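> In the part that follows, the structures are each spelled out as C-alpha cells.
Please treat every number below as a calculation from the coordinates, not as lab data. Just so you know, these numbers come straight off a predicted model, no measurement behind them. Cβ atoms are built from the backbone, for glycine too; each structure is taken alone.
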Structure I
Amino acid sequence: MDAVRTAIMNNRFNAIVEEASAAVYRTAHTTFVKIVQDYQCAIATAEGEMFAYPMMSGVNVFVGSPLRPTLDAVGRENLKPGDIIITNDPFGTDGLVTHLMDVTLLYPMFREGKLIAVGWAFVHASDIGGAVPGSISPAFTEVFQEGLRVRPVKLYEGGVLNEPIKLIFQDNSRIPTELWGDIQAMISGLKSMDRRINELCERYGRDSVEEGMQDVINYAEAKARAVIKKIPDGVYSFSDYLEGIHDGQLAFFYATITVKDSEIEVDFTGTDPQLAAAYNLVTGAGTHPYLIQCLYAYILTVDPMTPRNFGILRAINSHAPRGTVLNAIYPAAGGSRAASATRAYDAILGCLNQALPEGLAAAGGGMSGVIVVAAPDPRTGRDRVSVVGTIDGGGGARRSCDGLDGSEVRASQRSVPVEIIEIETVLVMRAIRLIPDSRRAGRYVSGAALEVEMENTAHRALITVRNLNRFVFAPWGVKGGEIGLLGKAVVNPETPAERSVGKIAVLELGHGDILRITSSTGGAFGDPLERDVASLAREIENGMLSPKRAAEVYALVFERNGHIDEAGTAEKRRERAKLKLADFHFCAERERQDQIWPSAARRELASLALTFEQRIRSQLVGNVHHRMLAEGNPVDAAKLHQAVDEEYASLSGTERQFSDPMGAQECSL
C-alpha cells in the first residue's frame, strides 16, 4: 500500500460521495429526506464492499452494509451499463434493507466493459402503503401490514425505465408523486458517482482506481485494529430490556464482546426471539453495521481520521442468531427496528464500560420518536402524509463531558422547522422546550429532556410515532450517576380531558386536541458530589437547575444572598461522601426484574424458545417471563424447564419433554 496514493484516493472517493449525497438531498421531494435527511448513498467494490461513505449529510449508521447477498441474488453476470436495481425487501437482501420503508437502489458502474464498482442509495419513503398512513405502526405483527415489499428487480435495464415496476411502487403509496421524486433524487446522486469514478479512471487508469479501493479499505481496517488493540483483552457481557408496544411486552437483549488483540467478537446469543410487534431487525449472516454502531462510533471517536468504509467491520465479527429480534426471519414486522438497534447499542456500551478502566458513558435516552401525521393538506385539501419530525431523549453523560440536551449521540436526523410543519400540516406547534431539572445528576450530567406540544386544527388527524421507548425501564447511570427519566405522552395536558397514551402506535386527534410528548433522558456519569461547582452555578443561572434540587443531589450550600457557599458545600460533600459507588445504577423496575430473572436464567429462556416452532416463540417467552414474575421467586433451572414445558403444552395443545438444545443430558444455569 502506497501511503500517498492511498491518501489521495481516499480524499477523491470521499469528495465523490459527498457530492452525490448533497445532490440527493437537494433534489429530494419529501420532508423526511430533504430536511430530516433520512437517506444516504455510497460506493462499493464490484464484490459489494463499501469503500467510500459520506459524513457531512444523511444517516451514518450503514457504513459497510452487506451488498453481496443482493448482488449474488441478481447475478453480476446479469448486470450491464444503464441498469438500476430497486428493492425494499429486508429478507430478499439479507439485511441490506432493514425495513420496508427504506427504498434502495443499486447502480452498477462499468469501465471498459468491466464492472468496477456499485453505487448504493436509499431513502426512507414516507409512505409505501400498508395499514396506516406512513406505513409504520409499532403494533404491527407481520410484514404484510407494513405495505409493499419488492425483491431486487431492475427498475432500469440498459437505461430504459421498467414502467410496470415504477407503477407498482407509485400505485401502492399514498404519496406517489413525492415517492417517485425521491427515487429520481437517488438516481441523480448515483449518476454523479458513476461519472466521477469514470473521470478518476481516465486520469489514473482503471487498475489504479480499483487498487485504490482496496487500499482505502485495508487502511480503515488497520486503523480500526489499532484502536481495538488498546482495549484490554477479555470477555465482557451486559443485558438490557426493550419495551414493546403493549403493556408488559418486553424483549431481553444480551451481548457478549470478546476482545482479543486487535479483534472484537460480538455475540447476541441469549437475546429474545423476534416480537409480535414491529421492533424486529434483519441483519443477515455477517457483521451488520446497525448492530455494532456503538463500536463503530467508539473507533471513530478515538481515531477520527479512520476512513469510513467496510474495512472497519473487518476487525469486528458479530453474530445474532436467526429468529431473534436482532436477526428476524420472514414474516417479521420491522417498521420500528431502530428501537432495537438502540438497545443493541446500549448493550455493547454496557460491555465497553466494563472493558475500559475509566468507563465510557451512561445509557442515552434510548428513544428517537419519529412523528408522522396524516390529514388534509391545509393548502390543497387533499390527504397528505407528512413527517413532523423526531423527538430524541436527552443524551447520556460521558466519562469526560455532559450529555447533549434533547439529542442522542447515535441520532443523525435533523429537526423540521416549525414554519414548515405549520405550512405543510394541520398541526400548530405550541411548544418545543427543554425541561428544567431534567438533567440527571452526576459528575457529568445527562442532557435535558425535550418536550413537544402540538395542536390539531383539522376535524381529524391520525398520528403515528415509532421508536418511542424507555417509558418503563429508565436509562442506567454509571459509576454513581443518576438513572435517567422516563418518557411520557399525554393528550390534552392540564385539562379535565387529560389522558396518558403511553407509547403511541396510532392516535386519532380531534379538532383542538393537544398532544404533548416528553422524552426520556439518559443516565449520568460519576458521583454527583464531584460535580464542578462552577458548572452548577451556570445551570442555576440559566434556569435549568433549581436551587432546591442543587441542594438535594449536589449538596450545594447557599448563602443568604443566594450565592453558593463553596466552603460550606465542600464540608457538606465530605459529610455525604460515599465509600464505594456501583459501576451501574439501574432503576427499581430493572432491579425487580433482575431479582426474579438472573441473567443466566433469562438467557436460557431466550435460547430455549428458539428450539420451538417460530409461531409461538414470542408468546412462550412472554408467558413464562410474567408467570415467574408473578410467583416472585428467583428462577432456577428446574423451575424454568417446568414452566417452559407447561406453557408450551398450553399454547400448542401437546406436551414436549424439555431437552437441551445443545444435546446435553442436563442443562444448568
Structure II
Amino acid sequence: MSVKRWIDISHLNPTYEVCVVGIEVAIDIYRNLPKGADSFDVRGTCNLDIFMVYNSRTVNKPRKGEKWPLNKGVKVNMSANEPSRNVNDAKVKISYYKSYGRELICTALLYVTNVALSLDVDVNRIGTVTRGMQDKDSWTWGPTGKGAILLVNCDRDREGSGLPDNQDTGVPNAADVKDMSPMILTAEGPDEIFDDYKLILDVSPSDSEKLRVYRQGRFRHKHILGLGRLTYEVQRKNMDEMKFFVEGLQFPDVDFPGLLYIRLSFQRVHDLYDIFTERVVFKVAPWIMTPNTQKPMEVYVCNVDTNKEFVKQLSAFVQKSRAKLNVLTYSKNRGDRWIQDEMEFGYSEAPHKRFPVVFDSPRDRGLKDFPVAEVLGPDFGYVTREAKEGGVSTLDACGNLEVSPPVTAGGKRYPLGRILIGGAEDLSDLQMNKAVTDFLKAQEVQSPVFLYSTWLYVGHIDEFMSFVPAADRKGFRLLLASPKVCLDLFRQKQKEGHGKAVMFEGADTKKYTIDAILDDEKIVSSCEFAQECIDINRNRLKKELGLTEAEIIDIPTIYKCNSPKEEAEAFFPNMVNMLVLGNQLGIPKPFGPKINGKCCLEEMARSLLQPLGLVCNFIDDFDSYHQYFGEIHCGTNVVRKPFSFKWWDFEP
C-alpha cells in the first residue's frame, strides 16, 4: 500500500491528527529529534496498526529490550484499523533514547481520531453495492472483470416533458430511480470531527455532461452532480451512511469511450488539504441489437390503404408465434408503411436493470414521430442520432442495418453477434451516415461489418440476406438471395417440359412464362450482375462471421436492373426479405410458376428450410409492399428477447 501523506510529530507538544481506516500514513520521527537521541521505540493503541519500514540487510530487528536505531533509514508507518468511538481515542507514543536505548530522553505523543471513509458501487456487477473493494477506479472486461455499470436513463418514467428521462430536468420518481446505479458513501467516526473536516464529491467538466447524481432524501431525491454541477459538499448530519443514485445521460460514441468517474475527497476545513481521496468508475452500458434468432415479443406493422388484407394474413401468422401484434393506424404512421426502415429495436442492460431501447434512424419520414411519441415509455428507452454530414440517404434506414447471431470468426468470439451495415463496396464511397456508424462502432460489443448494398435500387441489405434459427450446434443459417439458383431451377423445369408455366398467376401484373424469363436477356444479365454482387457479400460474410458453405442457404430470387449493372430490384416478391418469428417464417408469396398445381419457388424454399424445423408461411405482399420496392421484412418490425449472455463478460 502506497503512503499517501506524512504526519509530523514533536516531543515538545502532543500532535492531533485524523486518519482514514485502511490508509497507510508515515509518521515523521526525525523532524524534531531531541538532542542526543540515537534510538527509539514506538507503541500504539489496538485500533492502530504500526509498521516498521527498514532495510533488513543493514538493520537488524531489535530483540526484546532493544530499541530501533535512528538515522539508519528506519521509518514508521501507521494505519487505522477501525473507526474511533470518541475523538482522540487512538494514540501513538514515540520514546526517544540515548546510549543506544539504555536511557530515556523524552516521548512524543500523537493522538489520532480514526474515520472510516468509502465510496462504494457495484464493482462486482451483482446488482447491489459491493463494500470494501480496492481499485474501484479501474474497469475491466470479461467474466472476471471488475467495475460498475451505468444505464443511460433513456426511458420515460417522469411526468411532464414527454422527453426521455435523460433529457428531462424534472425530479426523478420511484420508478425512475430503479433505472439508476446505486452509490453509497460511508463516513464513520465521531460526529464532532466532521465539524472540522468536510466530504466533497466531484466530477470533471466533461463527465458532468454525461451523468447526473442524486442524493437520496426522505421525500425526494436531490440533484447534486452533473449537467454543470461539478462539486457537492456532503452534509453528513450525523449519518454514517449516505445513499446516492447515478444515471447515465449519453451512450458511448466516437468521442466518448463510456467511462465516467466520481471522486470523493476528505478535506480539512481550514486549509482544504485532502486527507483522503478515492475514485469510482462507471462504464456506460451499450445499446445492443437483437438478431432474428432471438425470441419475438412484439411485432409492429402499419395499417395503410393498400394493405388491409396483408394485415389480416399477418395477424394470423403472428398468432402462431404467440407474439403481440401492434397495428399502427394512419394517425401514427402518416401513410408511411416502412416501419423497419424507421427504427431498430435493441436493449441496454446493467446488473441491476435491463430494458428495451428503440434506435430511431435519421430517415424521418411519416413515421418520424412514432418512436419517441409511442414507443418511448416506462422501461422502454429511446436513442437517436442526427445526420451531421451529407444529409440523409436511403442507406440511413434501418432496413440497411442487421445483426448476426453469435459467431466465432478469425479465432475471436462474438457472443452478441456482429452488426451488418450496407453501403458502397469502396468504404470511401457512399455509406450510412457517419453519425450512425460511429455510434454503432462505439458500442464495442457487436463489431460492425460493412457490406456492399448500393448495387440495389433501394440499397438495403435485407434485400439479399436474412438469418433463420436452426436446431443444431451452429444455431442458425444465413439465407442469401440467389439469382443463379433461381435461373437454374427454371432451366430444370424448362427441360422437364414446363417452359409454358406462368409466373405471377393470381397477381395483378404482367404474366411471364418460364420460357419468356429465360429468353429475356435483360433479366438474365441483371441476374448475372446481381449474383456477382451477392457473391462479394457472401465471401465477406463467410470471413467476418466465420461461416462455411454448409451454413449458407441460397434462396431462389430474380433481380431486374433499371439500367445496366445498377439499381437492381426484385422481379418477384423477394422470399429472403422475410419475417422470422421463432421457427415460423413469414415469407413473401413469390407467385412462381406452378408445376402440378404447386408453386415451384415455394416448393424449393420449403425443401431448403423445413429440414431445419422451420415452418414456411407464404403471405401475399404483392400489392401492399412488393409494388412499392419492399417486402414483409421492410414493412414490419420486432421487439425481441435480449441475449442471456451479459455484455460485460465479453472481451472486445
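> Taking distance in nm of label points 7 Å out along Cα→Cβ at positions 301 and 357 as the criterion, which structure among I, II has the greatest value?
Largest value of distance in nm of label points 7 Å out along Cα→Cβ at positions 301 and 357: II.
> Starting from the value 2.2: which structure in I, II was distance in nm of label points 7 Å out along Cα→Cβ at positions 5 and 37 calculated from?
Derived from II, not from the others.
> Still on this model: Thinking of I, II, which structure, once Rg/Rh (Cα atoms, Kirkwood Rh) is computed, gives back 0.98?
Derived from I, not from the others.
> Quick check: -10500 is what I get for helix-only ellipticity at 222 nm (-39500 (n - 2.57) for each DSSP H run of 4 or more, over all residues; to 500), calculated from one of I, II. Which structure matches?
Here the read-out was taken from I.
> Taking distance in nm of label points 7 Å out along Cα→Cβ at positions 101 and 309 for each of I, II, which is largest?
Once distance in nm of label points 7 Å out along Cα→Cβ at positions 101 and 309 is worked out for each structure, II has the highest.
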